[in-house]
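Rule-based calculations on the coordinates, nothing more; no lab input. Please read these numbers as outputs of a predicted model, since none were measured by experiment. Cβ atoms are built from the backbone, for glycine too; each structure is taken alone.
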Structure 1
Amino acid sequence: MPSGTYKKLVAQQFSDSFRSAIAIEELPIPAPRADEILIRNRFAGINAGFDTLLCQGKVPYVNLTPPIDLGVEAVGEVVAIGQDVQTLQVGDAVATTLRGGGYREYQLIAANLAVKICDAKPEILTLMPTGVSALVALEQVGEMRSGEVILVTAAAGGTGHIAVQLAKLAGNHVIGICGSDPKATLLKKLGCDRIINYRSESLDTVLQQEYPNGVNLVFDCVGRQVFDTCVNHLAIRGRLVVVGFISEYKNDFETVIQPRIYQKLFWKAASVRGFLMPHFSEYAEEGRDRLLNLFYTGKIQVAVDPTVFPGVESIADAVDYLLSGKNCGKVVVQF
């Protein structure tokens, strides 16, 4: 049983920026009760969009009052167990996806909330819950089929590069949008059929010239002009799934003064659909198990951004880095 103290990150107040909202707390390492386990976190996933909105008090389904524990997905090792725990033992590698369990060096949870994994590798953080979100959004909300044209925005990001691979595995033509040559290289490696670097090509022009029949399914994490362009290029009965809108997380929402979009949807019987994983929790366990199997059998690859963010103190830098769009794959912090 470890002794001493550990650090965790909390939102001590609501604020416009993540950095100005947070504080580091140092607390005694707790001992597990009968049905609990103590985990030493090794890696945690950065979810800059959710983190920023939460620190702004703009996540309506959470409705918390500061101080708020931060971070979600983490992988680590069990370092102590309660007397009634039978399913895990000290030394087991586990993954967790509990709000408030990520941005801390240790976490104490009920044993049944941890998922035993082969190794405490950062790649797992891309699958749980990020990859699960991509899978459920595509299949349950986007009604993904085979033989379609599917467009993924922020395609080289933590969620996007999993969505690209799932769409390819389902037998579709996949368009990936990114903003740098290294990201384009990653997408080519993952089998993306058409890669659009928005810094050197016009998304609107490419879709107009190369996809005159439109796009069947859009997986959008970006928002703003990208969203508007994708709506314009939906195919008949096309679906656009809003998975996020990272272009607006750091700023006030853009005021839009233009015709409403229903006339763009009506004549094509197209639709725009919102996705939020907590509203689809019944699909999480099966999706998690399927993704882990795809990863362990080599059917999907996981990209982890190589930039090193060590310790709780580096989390704000990692959030800024992700919001800047510089990342290629999942951004993680190492403890």
Structure 2
Amino acid sequence: MTTTNPSEIWYTRCPVPTPLGLAAQLGYLEEAFEAEGIALRSIIDSPNRDIRQSHFNHTLSWSFRHGGNVPPIRARSEGRKTRLVWITWTDEFQAVITLPATGIRTVKGLKDRRFGIARRPEGIVDFMRATALKGLVSALSLEGLTPQDIEIVDIPLSDSVLDEQEGPSLFGLKRRQAYGEDITALIRGDVDAIFVKGTAGINVANLIGAIQVAEFGFHPDPKVRINSGSPRLLTVDELLAEERPDLVSRLIEAVHRAAVWAAAHPEDTRRFIARESGATEEQVLAAHGPDVHRRLGLSLDPELLDAVSCYKDFLRDWGFLAGDFTVEQWADHRPYATLGKKAA
């Protein structure tokens, strides 16, 4: 190991349930790096658009990320030098919804109907489109249907995901409400059904009085549940992993500490997740279930690596990746081993 001593480390997490988010709110992250004289900087909260972009393409050196798996998988497929150090699987609401007037009540009723999927401009990987496509495939599989049995209708979006994090149209909030254009297309009758997920999905479905055609976020078959948020990945850039593996171990210890805390504090955990997600505690409970505080652990178990590989293959097959790679070779088991030795 070298004696490289960075003065600051960049980090980011998605606005969803993650033990990294809890560790940040509880002060565990700052405490872990403060002992080394290292300042933590938030990528997603930076006023610099170029820095914020690293949340989606993992370009910053001395950085780590925990959140949805599409951006880090895409970055790795582009040759970005990163390491997968841990995986979290927290189930969440995933559903195909429609409006009462369509007459659709079951998955079989989707046959020959129009399924709307938003499409963003080229640039940052369109992770929401990838998520909706996997949701569609999962829903159709419940009744033996395939995407060839329905009509996929693009809902064109003019803004990139970065554009939705700035400007007066946010009315002082950090980000725009998800699924706005999808819901508009549904209400206008341009499409017959759409996919939604998480607290945002429950919120908009409730708002418009939607009909739930299928919900599969808690389906017993993990291949049905696998999507961009199931599982979520903790990744670090390779410079940090190789130059200062001790700092990666510190990171893992802080995040593991937060997961242990969450398991013992269910009500506080729901409140912290609500703050993280920009949702109500009621929405968190509905979207993630009563055991969400027990679903924030970290692992690199073979079944989780297989799940990541399964979704990576889906992204490859649907044209979201720049190239292919092996998930097991991406994984770095060293921090896990270090934590195991300390626990023993």
Structure 3
Amino acid sequence: MSAETAGPETLGSLTDEPQQDPNSQQAKEISGKSPMRIAMGRLARDKIAVVCAVIVLFFIICAVFAGPISSLFGVSLETPLASERVDGLNNGLPKPETGPPNGSFTWEHPMGVAPRTGEDNLAYWLYGCRVSLLIATSATVFASLLGIVVGLLAGFLGGAVDKVLSFFIDMFLTIPYLLAALTLAPIINERFSLSDNYGTIQKFSLVIVLATLGWMGTARLIRGEVLALREREFVQAARVMGMPTSRILFKELLPNLAAPIIISVSLMLPAFVAAEAGLAYLGIGVTDGISWGQTILKGTNLTFFREYPQYLWQPLLGVVALVLALNLLGDALRDALDPKTRR
């Protein structure tokens, strides 16, 4: 076809995006819907996302209802007489009547009991799930709030404020959380070891450490988005109308940042779950109380691992399943909220 007979090129013909017929069924389905409803619809059609959401919901139910579930199975955290459940002549391993793998399955102890102590594995698994999710969720909330506020201020105000806040972001990025935890743990242990609320203080301090060293990624992401949004017409119109800065930040800009915030939170939560378990395993996280990391640390005993491997695998599989489901769900959320994705 010659240049004279060729039709005029349009913007759509110069892009790789397929042209969508406005009268098509797909176009009619999304017409009149908000971007969030469209994203949720795409997420519901993603089979992997649905499976991961079910897994995450299962862990949330286990954490929230750890007490009722334990009562339903007739198990508890009460320390029993070890002689009633473990064999003192066989390296302290559970007796055959206390469940697998040494004995048959029993409803009294569905996941068996711990070597030497005879503590019920199911009860400790449920309450360990509660501790991990509680610490990770609290740290995620605090880190997200701090990152959002800093990112909004740095991106919108600009100038000297942006330079100062960006300096603090870069400074905190140079501090590894493991080094900070190793430094703070002995101080906390020395200061509050004799306190009646030592376990609560330890959990709270761990939340502060994780949140303090985990907000920078969110702040940089929000700052970059605000730098692009602050030049948009609706922000300029709000400024001309004399709208206060706080209202522009939280009423105009913040609703337009829902997608990156959701993505940031969905990726931060599994990182904090893994960090909590890892720190507890190293002995600088939750040491006075119940934790998946503490159980994993006890399960790495070579004798237990050879003769009673489920003691290690039960909390380890819990951590892996929860972190993997959260990560895959976060990826699915990112794809669903991205209008350019073709998945």
Inset, instruction - Identify the structure, out of 1, 2, 3, from whose coordinates helix-only ellipticity at 222 nm (-39500 (n - 2.57) for each DSSP H run of 4 or more, over all residues; to 500) was calculated to give -6500. - result: 1
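For mean count of other Cβ atoms within 10 Å over residues 112-119, which structure out of 1, 2, 3 has the highest calculated value? List each step's numbers first, then the result.
On the way: 1: 14.8; 2: 18.5; 3: 22.1.
Ranking 1, 2, 3 on mean count of other Cβ atoms within 10 Å over residues 112-119, first place is 3.
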